[in-house]
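Dropping the structures in below, format is structure tokens.
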Structure P
Amino acid sequence: MKKVLLLGGSLFQVPSIKTAKKMGYHTIVCDFLPDNPGQHFADEYYNVSTTDKEAILALARRLSIDGIVCYASDPAAPTAAYVAEQLGLPTSPYQSVELLSNKDKFRDFLAKHQFNVPKAKGYAYKEFDQMMAEINEFTFPVMVKPVDSSGSKGVKKITSPHQLKKAVDAAMAYSRCKRFIIEEYVEKYGYQIAGDGFSVDGRLVFRCFANEHFDASGINPYVPIGESWPYNMPKRVHDKLHEEIQRLLTLLGMKTQAYNFDARIDEQENVYLMEVGPRNGGNLIAQVTDYATGVDMVTYTIKAAMGEDCSDLHMVEPKGFWSNYMIHSLQNGKLKEVWIDEEFKKNNLVEFQMQAQPGDEIQAFTGSNQTLGTMILTFASQEEMLEKMDHMEKWVRVITE
């Protein structure tokens with residue numbers, strides 16, 4: 001039986017473990033959190049950090065693995081590519097995956113190759129004084145972000161230089177390499193673009209773009225609270241997004257694998273690629289995409305890592321109106337209940353899973369790590385979908401005590 005090493009055993013990574021087992025592979029999970037749920041579905045589990053490239057490589061050699069998977073995790077993507085490259089297993093180039101996983105390197109690459117990109121520069125924490133000396137070169141507002149975090153953790157929009165110290169300190173709490181990026185804010189036209197895609201031998205053969213939704217009343221209004229499909233812009237915008245992503249993948253020499261997208265367009269429909277994560281999206285994005293298109297990207301991700309043929313994958317347009325929604329709290333406290341409108345439950349709710357339980361101490365939603373649970377929803381029309389996703393507090397509320 002061939003062995004597949006899966007990096008991470010969080011709730012959102014469990015589908016990859018279950019899928020690999022269903023496909024007949026011996027599953028091995030690594031995670032530095034000893035209470036991760038994924039270990040209970042795997043054949044083997046090792047308490048090793050998925051960001052420790054050398055430790056994972058040593059383990060992979062000892063176990064003689066046949067493939068390595070990074071599913072729904074930005075920090076582990078470079079590790080998977082590094083180990084695969086060292087062992088001669090299927091992967092996109094490690095250097096390219098690492099570039100996509102670091103915001104400052106990614107912005108520099110985009111600028112070098114004439115993509116639309118906001119003015120941006122990365123700094124080490126010890127270079128704070130240098131950054132302050134150069135800050136007048138930027139037009140405010142600017143975004144301050146850790147270069148190597150995911151889920152919008154440590155991300156802040158600021159409007160003046162005196163806010164920088166606090167914003168940088170917040171970013172550093174989520175940066176493993178202790179680097180941050182200053183980036184001019186890009187005004188978006190319509191919804192921010194989310195969604196996943198898949199390339200085969202470097203060609204983007206499938207993508208499913210979505211509208212990204214945020215909670216403007218939250219502590220951090222830049223953390224997504226859900227995505228909805230399909231993306232509500234004309235075909236020409238979808239095609240332009242596709243072309244820009246394909247140009248990027250070609251320049252980077254990417255191979256066969258999944259991607260998670262974040263992008264914006266401006267009023268002239270210029271495309272800004274904000275993030276192209278070299279891995280599947282979390283928050284059940286692959287599962288919602290499957291409902292909408294019938295394409296199971298989890299299976300293709302496992303197949304790609306194991307060197308199986310993925311040439312049968314092709315573009316499928318979404319049918320119907322679908323979304324995911326992250327249950328979240330606007331305040332700290334003890335979880336009492338999640339109230340769901342009965343008509344909403346009957347007409348819209350497809351799947352619902354909770355990570356937090358009544359009585360648990362919960363935190364206000366400042367990053368995806370504070371997600372309490374996730375819903376998969378369906379709607380009768382685009383109008384209903386966007387209305388409900390933009391005003392979800394009318395139908396779903398977290399009640400604390």
Structure Q
Amino acid sequence: MNLRKFQADELFDGKTLHRNKALITDESGTIIDVVEAMDAGPDVSMHKGTLVPGLINAHCHLELSHLKDVIPPHTGLIEFLCSVVTKRGFDPAVIQEKIRLAEKEMYENGIVAVGDIGNTADTAAVKSNSRIRWQNFTEVLSFTDEKADASVAHYLQVANELKASLQTSSIEHRTSIVPHAPYSISPRTFELINEATAGEVISLHNQEHPAEDDLYKTGQSEYLRLFHIFGIDTSPFPITGKSALRSVLPSFTKGQTIFLVHNTSTPEEDILWAETHAKQNGLTLVWCICINANLYIENKVPPIENLIKHGCHIALGTDSYSSNWQLSIAKEMQSIRTHFPSVDPVSILQWATSSGASALRWDDALGHFQKGRKPGIVLLSENWETSQRLL
């Protein structure tokens with residue numbers, strides 16, 4: 001058997017950070033062992049930085065890659081959303097080329113699995129030839145109960161198109177329909193999605209702006225600007241007197257794993273309530289952090305310290321090229337270290353690898369350097385500014 005041997009300043013195996021360790025694989029990248037560097041023998045490939053398992057991007061919108069550099073940073077969330085829904089008329093060939101380039105970028109910088117949001121099947125062609133695992137989140141938008149059944153039927157059709165396009169792939173992929181956000185899903189639509197996603201992994205954009213809570217507390221909100229684009233003059237959502245998260249999370253009752261994405265306006269009391277509610281109702285929560293997207297849109301950061309305080313399951317995402325400068329988990333990690341210097345670097349490494357893999361239910365294959373696995377081998381630069389796939 002021809003062996004490949006790798007050594008760097010540090011090696012993170014998915015759980016623990018080591019020095020003076022070497023990674024041994026076969027030619028395909030299947031892990032043979034992690035050994036003391038002195039026992040690795042000859043022909044070891046030496047590198048500066050940290051060896052880590054393949055990176056997990058838990059939240060992306062690959063289909064929006066054509067919006068790179070189109071929407072300026074720091075517009076604020078409401079203006080950003082209005083821009084996204086009105087930026088149309090792009091040449092389909094341009095859209096496909098930008099999707100291809102974004103997928104290539106993620107693959108080369110060591111991303112091995114992606115939780116990817118899509119309202120269309122525009123990414124199907126690229127994904128069918130991709131060496132990345134895709135958890136496709138086909139995202140439903142349906143503001144009113146009157147349109148709920150038709151909307152869910154439409155997005156189920158999109159999801160089935162994605163499933164069909166990936167059936168012949170040698171890499172495992174999954175597809176589920178998911179709600180977009182509390183400000184775009186009616187009560188009836190939540191009911192239909194709940195029934196359609198029993199036991200599945202789903203996602204929900206959560207509390208990205210205080211106006212989201214205003215919708216449910218008072219019915220008056222900056223989101224009315226967005227609704228006007230769709231011909232809706234008043235809030236179509238029930239006034240509960242509670243936060244958005246407390247109003248909609250009880251819609252799920254079927255044992256789902258729910259990615260709560262962004263969370264920049266989630267107060268500590270809602271974090272604690274959500275964790276308690278999930279445990280009592282058979283749900284699994286994953287708090288997905290996309291810090292560079294939050295900085296791009298509103299120059300805010302998520303409540304990472306409170307999530308750590310309450311023992312939350314954290315994963316990392318990039319969001320889309322409409323709201324980020326790059327699709328790099330290394331850059332997300334670096335930003336967390338910059339804005340939260342007290343956070344243990346080992347925790348950040350876990351969020352980017354093993355925690356993300358378990359969140360997507362691919363921890364049987366990804367996220368760890370364990371014998372027999374083929375998780376991908378990635379080199380993080382010394383300051384975590386860049387990442388590079390080695391195998």
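Here mean count of other Cβ atoms within 10 Å over residues 9-16 was derived from just one of the structures P, Q, and that gives 18.4; the source is Q. Source structure of the calculated read-out (relative contact order in percent (Cα under 8 Å, 6 or more apart), 22) within P, Q: Q. Name the one structure among P, Q that Rg and Dmax of the Cα atoms in Å of 20.5, 59 was derived from. The read-out comes from structure P. Calculating FRET efficiency 1/(1 + (r/R0)^6) of positions 89 and 129 (r between Cβ atoms, R0 = 41 Å, to 0.05) for structures P, Q picks out Q as the one with the greatest value. Can you say which of P, Q returns 21.8 when mean count of other Cβ atoms within 10 Å over residues 97-104 is computed? Among P, Q, the structure yielding 21.8 for mean count of other Cβ atoms within 10 Å over residues 97-104 is P.
State the single structure among P, Q that was used to calculate P(r) over Cα pairs in 10 Å bins from 0, in percent, for residues 137-208 alone, giving 19, 35, 28, 15, 3. Working through the options, I get structure P. Which of P, Q yields 3.4 for distance in nm of label points 7 Å out along Cα→Cβ at positions 113 and 353, as computed? Source structure for this number: P.
Throughout, read-outs are computed from the coordinates displayed, never taken from laboratory work. Being a predicted model, the structure only gives us computed values, none of them experimental. Cβ atoms are built from the backbone, for glycine too; each structure is taken alone.
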